[in-house]
Structure I
Amino acid sequence: MREAAVERVLSASPPVVRRRLDPATLVEYEGSFDVVGVAEDGGDTVVHAAAAGLELSLRFRPSEDGYYYTQEGDAGPFDAMETWVTVAPADGGREPASASARG
């Protein structure tokens, strides 16, 4: 499995960034898929997304500092996929926020 990591410093505090993130918005921000539905399943949120004839479901679990999500089942572009999105103070300070994703 391959791993990629991206980090970005934002001009907003971590609480402001966290308020702007939710599972559907994360899929929209990523830009490859359109959100076609959202469902709650226990404590998880399942986002159904589609693009160019491909449909997949992503299962999101909130974490203390962001979200963890996986591709559900085998319908999707990958054999398996898991991603962590975290928001933390940049350089240990209060502002700006540092948002990172790896998966």
Structure II
Amino acid sequence: MQLYDHAQSSDWISGNEHGLVLTDTGRAAFSEFNIDYKPLEGARRPLCRVCLDWSMRRHHLAGGLGKAILQAMYTRGWAHRLPESHVVRFTPQGEQAFQSWLKT
């Protein structure tokens, strides 16, 4: 949710719950995060879309881009999924690294 909010306020994505597009600013930001968005653009899954988190009643970034970012966070050890749950928990170091990335 924080990523979605930041991506909108930083003009990384444009649109609303009815449709999102990745901006040139967003392409640069996600490239810095080592996300290769080009193969995601031609995939069957939408590149980026809004998804409502029912537990918090707020939107988060979904689609191929959202999945790629989450996978990158898992790979870096920033976060992990709690067993038998959809809950994603950041490590303290991961939270700090995530916040630093958002500030760039």
Structure III
Amino acid sequence: MATLKISSGTVHKLPADLRKSLVVDKNARGKWEDITPLARNEWICWTISVKTPETRKEHVARVVSELKEGMRRPCCWIGCIHRKDKPISRSVRWVLNKRSESKRN
């Protein structure tokens, strides 16, 4: 049996847990293929940037459900900080600085 081709993002490769969820849900997979590589990258980054396995499972499930609801990007996500093809925006730098300040306090 041939392996089903599912697109990745611009920086991040599609992780196995998210891939598995997209393989079993044809509707979500269709929505996934309809968004841009940059949008896919943000979903992947949003999914892999969590601290606990439980949160990761929640994020994978939310990618599937939110894609099917018509969302094209993760809501309230500051964006992928791993991209090297463009500088981090001022607003993202501000959020990252606030996060580091709160960790120090």
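Read-outs: derived from the displayed coordinates by stated rules, not from any lab. It should be emphasised that the depicted structure is a prediction, and the values quoted were computed from it without experimental measurement.
In terms of relative contact order in percent (Cα under 8 Å, 6 or more apart), the structure with the greatest value among I, II, III is I.
-18000 is what came out when helix-only ellipticity at 222 nm (-39500 (n - 2.57) for each DSSP H run of 4 or more, over all residues; to 500) was calculated for one structure; which of I, II, III is it? Source structure: III.
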